[in-house]
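Q: Next up: some structures, all given as C-alpha cells.
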Structure P
Amino acid sequence: MKRLENIFVALNGWALILMLSAMALVVGANITLRYLTGHSLSWADEVARYLMIWMTFGGAGLVLRVGGHVAITNLQDALPGLGQKLLRGAIVLGLLIFFGFMVYVGWQYAQRMQFQVTPALRIPFLYVYAAMPIGFALLIVHLLLIARPFVTAGEYKRTDDAETIAASLPGGANG
C-alpha cells in the first residue's frame, strides 16, 4: 500500500512539474518572439492561464499532505488529548464532505460548459473546468491517505528530508 501511495504522490508531483514546465516554455517562447520579431503567440496567455488553473487544483492535495494550507490551531491546542483527536476527526469528516460536494458541483459546472469554447484555442471549456472536480477528487485521495496519522497524532506526511523525496520519485530508493 505504501508503494502505491508513493507512486500516486510521485505521479501527482510529476504532472505538476510537466504543467509548470509547459507554462514556462510557452510564456518564455512568447516573450522571446515578442521581443525578437514583434509578434506574439495569440494562444500563449490562454494556455498559461489554463495550466495555472490545473496546477492550482492538482497541487492542492500535495500541499494538504504536508500541512501547507492555512490552519488555526488555537482550539485544538486548548483541548485535552481526546478532544484534539475528536476535533481532528470532525475536521477530516467535514473536509471529506466538502471535497465530495465540490467534486459534484465542479462536474456539473464543467458539464454545463462543454459547448462553450475558449477564445484562442477553440477547445471546449469542459477541459478547463474539469480541473475543479479532478482537483477535489485528488484532495479526497490525499486526505484519506493522511487521515489516520492526522487524527491520531496531529501529524502530516512530512517530506522534509531528501531521502523521503527521493524514495517517492520514479526510480528512487524504493523504485
Structure Q
Amino acid sequence: AYTAHNLPGGMEPGLKETAFYDPSNFTFPAGCYICEVEVDPETGVTEIVQFVAADDFGNIINPMIVEGQVHGGLAQGIGQALLEGAHYDNSGQLLTASYMDYTMPRAGDLPSFKVSTSNTPCPGNPLGIKGCGEAGAIGSPPAGINALTDAIGSNDLAMPASPSTVWAAIRATKH
C-alpha cells in the first residue's frame, strides 16, 4: 500500500514487503508426444488419426485427475495448433469475439488419446511428485504442427493451421 486514503489520524501511509522463494531443487516432468495426421490435399482439412502422450510426473497421487488434466491440455494444445486464432482488423477491433467466429475444439475434432505415464520419483520433494497441469498444452501444439508439416512437405505453416492455411501451404509447395 503506497497511498493513504482515509487513514485514521496518526497513521503513516505506506507498506512494503518483499519475499523470494528459491527452492534448492526444481521439479521437471518429462514427456513425449506423437501425433499422426491425415490431410486432404484438395481441401486442406486435417484429421488427427492418432495421438499418443507419454509423461513422467513422478509419483502420481490421483491418476484420474492427472489423466483428465492431460486430456484437457491435449485438447487445448490441439485447438491452438489447428483451430483457435484471434483475428483483428486494421483498427485493432477483435473479429473473432464470439464462438460463431472463434473455433474451439469440439469432441469431433479430437481423437481418442492414448495416454501413459512412467514414474521417476522427484528427489526434490518428500512426495516425489512433479507438475502435470500444463504438460498436455505444452507438448501437443508442436507434435500436431510437426506431424502436419511432415505430411504436407512444408515447414512454412503458421498456427492455427486451419484448412485454408494448410491448403495454401500445400499449393505453395507445388510452385
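Rule-based calculations on the coordinates, nothing more; no lab input. Because the structure is predicted, anything quoted here is derived from the model rather than measured. Cβ atoms are built from the backbone, for glycine too; each structure is taken alone.
Q: If helix-only ellipticity at 222 nm (-39500 (n - 2.57) for each DSSP H run of 4 or more, over all residues; to 500) computes to -25000, which of P, Q did it come from?
A: P
Q: Sticking with this structure for a sec: Out of P, Q, which has the highest value for distance in nm of label points 7 Å out along Cα→Cβ at positions 20 and 132?
A: Q
Q: Quick check on the output: 2.7 is distance in nm of label points 7 Å out along Cα→Cβ at positions 100 and 140, derived from one of P, Q. Which one produced it? Write out the running numbers ahead of the final one.
A: On the way: P: 0.8; Q: 2.7.
The value was obtained from structure Q.
Q: Taking relative contact order in percent (Cα under 8 Å, 6 or more apart) from the coordinates of each of P, Q, which one would give 28?
A: The value was obtained from structure P.
Q: Looking at Rg/Rh (Cα atoms, Kirkwood Rh), for residues 28-75 alone, point out which structure of P, Q has the largest value.
A: P
Q: Could you figure out which one of P, Q the value 0.00 for FRET efficiency 1/(1 + (r/R0)^6) of positions 36 and 84 (r between Cβ atoms, R0 = 30 Å, to 0.05) was computed from?
A: That value comes from structure P.
Q: Moving on. So log10 I(q)/I(0) by the Debye sum over Cα atoms at q = 0.14, 0.17 Å⁻¹, computed for just one structure, reads -0.84, -1.02; which one of P, Q is that? Write down the numbers at each step before the final one.
A: Working: P: -0.90, -1.12; Q: -0.84, -1.02.
Answer by label: Q.
Q: Still on this model: If you rank structures P, Q by FRET efficiency 1/(1 + (r/R0)^6) of positions 92 and 108 (r between Cβ atoms, R0 = 35 Å, to 0.05), which sits at the top with the largest value?
A: By FRET efficiency 1/(1 + (r/R0)^6) of positions 92 and 108 (r between Cβ atoms, R0 = 35 Å, to 0.05), the leading structure of P, Q is P.
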